[in-house]
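In structure tokens below, several structures.
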Structure I
Amino acid sequence: MAARGPLVSVCLPARDEARTIAAIVREAVRLDVIDEVVVIDDGSRDDTAGVAQAAGARVVREASVLMDAGPGSGKGNAMWKSLFVCNGDVICWLDADLRNFHGEYIERLCAPLLADADTMFVKAFYTRPFEGAPTGGGRVTELVARPLLSLLFPKLADIVQPLGGEYAARRSAVEVLPFVGGWGVELGLLVDVVDLVGREAVAQVDLGTRIHRNRPLDELAPQALAVIATALRRAHLVPDQTAPFVELLRTAPDGTVDAQPVEVRERPPIITVPEYRARFGRPR
């Protein structure tokens, strides 16, 4: 009998994605390479949970997981909790707002991990249409994340989509890393994984074209600030490495100042959580 390969979990952190999540789940559950599809419902106000469950996913409310672990919010917090919820040795995370999703995306993301034991982390790259043009999406990526990597972490300058939400990892590589709670999670994980296992253990795969919801420019400023704060923390260029929020200050033409808190709180490596160690048989 052939040896069983690693268990593979597909996880979608989701909030108010009822319009798109069912199609993604249906594509994922039909794949032989996948052992489970899990949706972490992060406080949705629409029927994301019901739609995902009807499509074949196991749905878990973020608020019901590791309730004694203290406060947290944002996508990265849901991803951190997914390590406790999912069973896989390999976890493939997907954004839940993709409009042109194909099951082969998952197969491509997981293939380097299943083929090479030395590969620890796989990032997707793609072109991103914007307002009818074939390119132009990913504004925070192109104007903030990639310049920051070029300046502060030049060995990562070849990562095409550092903020892309489609990636896969070995549990053993990410359970020992902190997770930024908000929008900084992708950049934080990328920098930390490379610091842990080396650039050669990170692969990239081409997923063609990515079509998803594009946010208005004013909604991108908090994301940009979270990415900047995460990069500066990883480069040890800010004095306070532990503040849960940073403030985005914006002044209107009439002089009114708006102060918006932006989540930069980090969850500790989940391997430090006793419930996690007990569930997965990790040593104290």
Structure II
Amino acid sequence: MDPRTQPYRSVLYIPGSKQRALDKAKTLPVDAIIFDLEDAVTGDEKENARALLSEVLAQGGYGNRTKIVRINGFDTKWGRDDAEAVCNMGVDAVLLPKVSSPADVDALAEITGDLDIWAMMETPRGMLNAAAIAAHPKLKGFVMGTNDLAKEMQTRSRPDRQPLLTSLGLCLLAAKAEGLVIIDGVYNAFKDEEGLAVECAQGRDMGFDGKTLIHPAQVAVANVGFAPSEADIDLARRQIAAFDEVERQGQGVAVVDGKIVENLHVATARELLAMSEAIANLTAE
């Protein structure tokens, strides 16, 4: 799953304890689902949620959506049992909360073996160790836990997220250096579509692959915000055509809309078109 061409526009948290929500998720136009056994499940429901999720996933029906299970941390009494259970759930990855060092990933990998691991990045120590965590050979993705991170850092909430930009940037650099998927944190005001659109645009501009969501009402906004626009697709096609024509004629420089087009622009254009095609295929499912 190449983050440059595999869609992760919308990544929806679904409580592992809610049968109705698990069933509804099969019909939602999301690119990925995080089946949550951690924050969305109360302590007295943890074991029931694990059993229910195992049963539901065995039934299938989620199509080509990327399926990720967020387990409880190993500092809880449920974490190890979650890790053992997820190995038999037929999912694409396991998501470990509050990863602060590569040793946390090591501990999970000893149980989950070949299953891909994603890391919740939500602690100050995790921010400082982002590069080392990203370099772990079992790791395939970062998910930003911006609510927990803001709590730990004692920041104030701002629409521009300025207090979190250093942390977001550190994780982005680490993820891009290692070729990982990296998903932006949630937007808490799920009825505020305008605010969500602004934050999606900021995240996309920064380089995030998509947005974690807490409500189905947010899916459409994220899907638009992280998808190539028609203008993007048109420009990509024209860049490729212009560059190919210059090469065919043996000339040196391609120009589109008054701007030079180089190899790197063509590579980005081809990735964008591949992403657009992958989104179309997922939508047509």
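Here helix-only ellipticity at 222 nm (-39500 (n - 2.57) for each DSSP H run of 4 or more, over all residues; to 500) has been calculated and equals -9000, so which of I, II was it run on?
Of the options listed, only I reproduces it.
For distance in nm of label points 7 Å out along Cα→Cβ at positions 31 and 255, which structure out of I, II has the highest calculated value?
Max of distance in nm of label points 7 Å out along Cα→Cβ at positions 31 and 255: I.
Percent of Cα pairs over 16 Å apart, for residues 103-198 alone computed as 56: which structure among I, II?
Corresponding structure: II.
Determine which structure produced the value 18.5 for mean count of other Cβ atoms within 10 Å over residues 143-150, calculated from the coordinates; the candidates are I, II.
This figure was derived from I.
Bear in mind these aren't lab numbers, they're just calculated from the coordinates by the rules spelled out. All values derive from a computational prediction rather than experimental measurement. Cβ atoms are built from the backbone, for glycine too; each structure is taken alone.
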